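Each reported figure results from applying straightforward, stated rules to the coordinates on display, with no laboratory input. Source: prediction; values computed, not measured. Cβ atoms are built from the backbone, for glycine too; each structure is taken alone.
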Structure P
């Protein structure tokens, strides 16, 4: 990770995972922001509970998605920040970051004590004792308060780079007008199989759709998911708090996902609004898919 081209007189380390986008944490960052302060975001990895197989790359990617979106939001507030994914143990991740960046202050964000695994491990006190630095503990009750963003989970594989999905997400961003909240997109591309070639194809498709969204000024990040799309979605919902889901497929006659009744299964299992985008099998779309593969 490259350093930004500025000299900061003060470095503040922010350690958070699922509460990274909480309003209380964003407020604490905003209160400390100035031209001579840099923020380092450290996001420890965490594993989902669902799925027979947990891919290490997926665990890392989930933390990276959370970090990418947080950095975009913080930078949009004209606050200087960089970040990295840390060890799965939050204490080790914090100590590693302290050694790397030598901060003057540490901010640790957690759920309320009744829900926080980090608090049950006495993380705040252990970090303060080990570093001798001032440690500010921020509690984000995002279950009760929600997030200051509207987050859409978009799931697609061979149709990921199609115009239909891009247009559906653009329209969603255009229509979303709730004051004080941003529209964020998390893209999940389930890989077709568990080998390296399948993962590379999925990453190529993911990069294409993210590039197209970002060119249009949309806040988006994404990850490769479990080969089973239903498991990929349920895993993503453990990593991320989302408001709605968009699923892109081929038409019913060509879609293996639809033959497994994916749309209705996701609706029943998640209770969230699910939009189904059908990818038209036009010559232009076929050319796009060939490029993506």
Structure Q
């Protein structure tokens, strides 16, 4: 039913991992294949292409659904419906990226508005950069970069606009970030006509539910435990939860408690629960959380 396109390159591994955790595993003959399948009748076929191309391909109806970055939507000015933001990057979930303006450490400018007219800027984000400086009323020379943008400073250009997660690569090349032009996360986008089709829209909503559920479960685990009436209040005082823990009476007395917690704090939580009077403590992985 749906023709889906997902990003190749830096986001590829994390995108494929997210789809697998959402029970939408992409199957390919090899890691080099540009096309694959998902064993789900809602998805007719899958293509894996550069994220720079995806906004216009989805806009033009070559695909019904795609994942790309907010940065590339801004760069291409594509007319799309954004179904949901997916908070992940090449290093994992919970990481956004930024499109930044960077200059050599010795450059006198400390913001975009301090860039002098005539400055040579290299970037993949040509239109985004031109618009940013047009809004500032500064006439700069923007040239297309095919990669290794930071290597072109200072001999070829004076500054660059590049995408980064931490800025570490730029700092390693003796550059400083002086402005963030855009913050960006991957987004699930749809072609407008496809999204208006009731059957396709229902399938899209299902995909959103599965992907969001997998992201919500990232870094969380289910804790189950038993406790006597005597220690119930003490244990509940220790137990964290997304909303409120589930407390159920046991047939032979006492209570069973279930709660979802952050994985990062479990190494401290379990000893605290034991000290408070909990027993039979289980830690279980979670694949999806759907509110």
- Across P, Q, distance in nm of label points 7 Å out along Cα→Cβ at positions 74 and 122 reaches its greatest value in structure P
- Query: When FRET efficiency 1/(1 + (r/R0)^6) of positions 34 and 162 (r between Cβ atoms, R0 = 25 Å, to 0.05) is calculated for each of the structures P, Q, which structure yields the highest value?
  - Reply: Q
- Given a computed value of 20.2 for mean projected area of the Cα convex hull in nm², which structure among P, Q does it belong to? Q
- Note on the structure: If mean count of other Cβ atoms within 10 Å over residues 146-153 is calculated for P, Q, the one returning 14.1 is structure Q
- Message: Given a value of 2.0 for distance in nm of label points 7 Å out along Cα→Cβ at positions 242 and 258, calculated from one of P, Q, which structure does it belong to?
- Response: P
- Note on the structure: The value -13000 for helix-only ellipticity at 222 nm (-39500 (n - 2.57) for each DSSP H run of 4 or more, over all residues; to 500), derived from one of P, Q, belongs to structure P
